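Asker: What follows is a group of structures, each given as structure tokens.
Readers should treat all values here as calculations from the given coordinates under stated rules, not as data from a laboratory. In this text, all values refer to a predicted model and were calculated from it rather than measured experimentally. Cβ atoms are built from the backbone, for glycine too; each structure is taken alone.
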Structure 1
Amino acid sequence: MLRYAVLSMGEAAGTSPEKILRTVSALSATPDAGIIVTGDLGVFTKVSEDLSIDLPFTAYVDDNKSLRKAEENGEKLIFMSSSSIDMDTFRYGIVSADTGRASYKALQCAVDAIQNGAGQSLVTCPVSTLALQAAGYKEKSVHSLLRTFAQTDRLENMVTAGNINAFGLTHRRSVRSAIEKITRENVIEALIKIDALRVSSYFDSSLPIAVGSLNPQNGDGTWLGDEEYDAIIPAVEIVKKLGMNVEGPIDSEELFSRSARGEFSSILVMTSGEAFAACGAASPDEMLIVSWGLPFLRIGLPGDAGLAQAGKGTASLKGMIRAVTEALVLRDNSFMV
């Protein structure tokens, strides 16, 4: 039986339906490439007609029972309908309660399919916070939706592009509140979690984990702030004594250039913004988010929903193709921790 990667639609009024259709078509001839797409069939049909993209699916289902039957029949490209948007009011680039419900249900359906054994890895597209709010949901992002659907508090995000695999010590915080979180205990905890992931086939465990500094380095080798001396340096020394292969702290310029050359298995930076900036500079069209701590691997496309480009047929496919390709490879490998 085929093993499947599951793709969730994201914001229906954005570019994800176009990207998914073109990507599934491009990868349809890949040997053993089982793909399940969850989303709104009316939207995908409209995008297919408006942009002259053939619908590539070999089977259409609307519940887990029919999904399992399609899998048993060896269908490679399966579309699972998860919502029904009013197509009379749907407009490209315009989010609504309808599109918010559709993106919510598409991701919920994708997670449910995997948890019921119908898929092994998940690819997510960006959602719209405004659409989710209009639909009355408290969740504001794919991250918070995944925590709800998978019922986990262990979710850890890594940003990746090229050779850079970057974890942020802090997420979605102001600079002032982020600095308050840079403590010896928090840095140690983060490094222990990252080190535990090195058993995954995703990483080269022979390479060290690098730790970034918070403050820039003076020419004489001293630091401009106390965080390195009080938190980061002691944390690195402690985890080294525990046997971890860790290097740092390293100032940003050296950290990112060496990481881009492939010298580290992963890096820990003090704020997630640094991770996104580094990966965006390294390869903006192929930057991805990998989530650990779920009972399956999740690879996500970062950024906005592409509302301005929706319906024009001009969306870049590089990130989506990379995401699905990696999801298809990693569905058969060890990635769980």
Structure 2
Amino acid sequence: MKRRNFLKVSGLASAGLAVSAEAKPLEQRRLISGAPCVLSTWRHGVDANKAAWAVLDQKGSALDAVESGVRVTESDPESQSVGLGGLPDREGKVTLDACIMDHESNCGAVAFLQNIENPISVARRVMETTPHVFLAGKGAYRFAREQGFPHTELLTEKSRKAWEKWRENEKAEKPPINQENHDTIGMLALDAEGNLSGACTTSGWAYKLHGRVGDSPIIGAGLFVDNEVGAACATGMGEAVIRIAGSATVVELMRHGYSPQQACQEAVERIKAKHKDLKGLQVGFLALNRSGEVGAHSVYAGFDYAYRDAQSEEMRKASFDRNW
């Protein structure tokens, strides 16, 4: 390539990765590890954070913290978007997706998993005991049972009645994914050693087609961790997140100098640019860098998240672009 054309192409590429005036490349920012903290999507993250903080407060690893944290939500029958009690697909079957990732870029995932209460722990076993990253369906179930996880009926009476009501009304339209239908829990943690880990787990889109898998178990979509930079997770319409490799995009933007907040906002802009119709299309991103800086942004209002460190325990509202 001639030098003139090379410079022209390079300029266009740089424009595509333009950053704000205060953003600096990673090598210039010299991120120093912040104090331990944990954050997770939605109000059910409050109880999840308590369990995660119990690990972090004892100088435990971020990996142990995120697993312990999201297991609380998975095992809560009142949470109809994760694990036990999750709303089923249109055939009345509860199918679960989850992934986990540590500070060394080790990761594990399961999808379309049935009759196992804690898919996040199965995902960790995939990561730590197999040469694979991702197991799905009957294979994931068989692996879980071989690892000692009990067979559990996940469809509670409450969720069964909700499904029967939906079926009687013959709702062919897609169920809303918004502040009333919290479709996942994503959790990010920074430990005392300065290491990051993340977890994401869900029962997915209520009344989805049997076999549907969203972004939650996909490394780079529902979750991504890079210990040099930061971590991110997503919530909302999984199909939209997958289209832009959402969480990996947020982390890569942070690598190029964006703050966690700026990175989440830019990822939402990319979601908007890729979809002609944004009606009912809610997506939110949560991000944490090695310095303990946090970002959260969504397409529509209503996305909130739980935060905890040694000084505070609180719910926070994410910034947003639109009202419902």
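Asker: Out of 1, 2, choose the structure whose coordinates give Cα extents along the principal axes in Å, for residues 89-128 alone equal to 35, 14, 12 when calculated.
Answerer: 1
Asker: For distance in nm of label points 7 Å out along Cα→Cβ at positions 153 and 193, which of the structures 1, 2 scores highest?
Answerer: Comparing 1, 2 by distance in nm of label points 7 Å out along Cα→Cβ at positions 153 and 193, the maximum is at 2.
Asker: Name the one structure among 1, 2 that mean count of other Cβ atoms within 10 Å over residues 81-88 of 25.6 was derived from.
Answerer: 2
Asker: Kirkwood radius over Cα pairs in Å computed as 20.8: which structure among 1, 2?
Answerer: 1
Asker: Given a value of 17.1, 53 for Rg and Dmax of the Cα atoms in Å, for residues 105-272 alone, point me to the structure among 1, 2 it was derived from.
Answerer: The read-out comes from structure 2.
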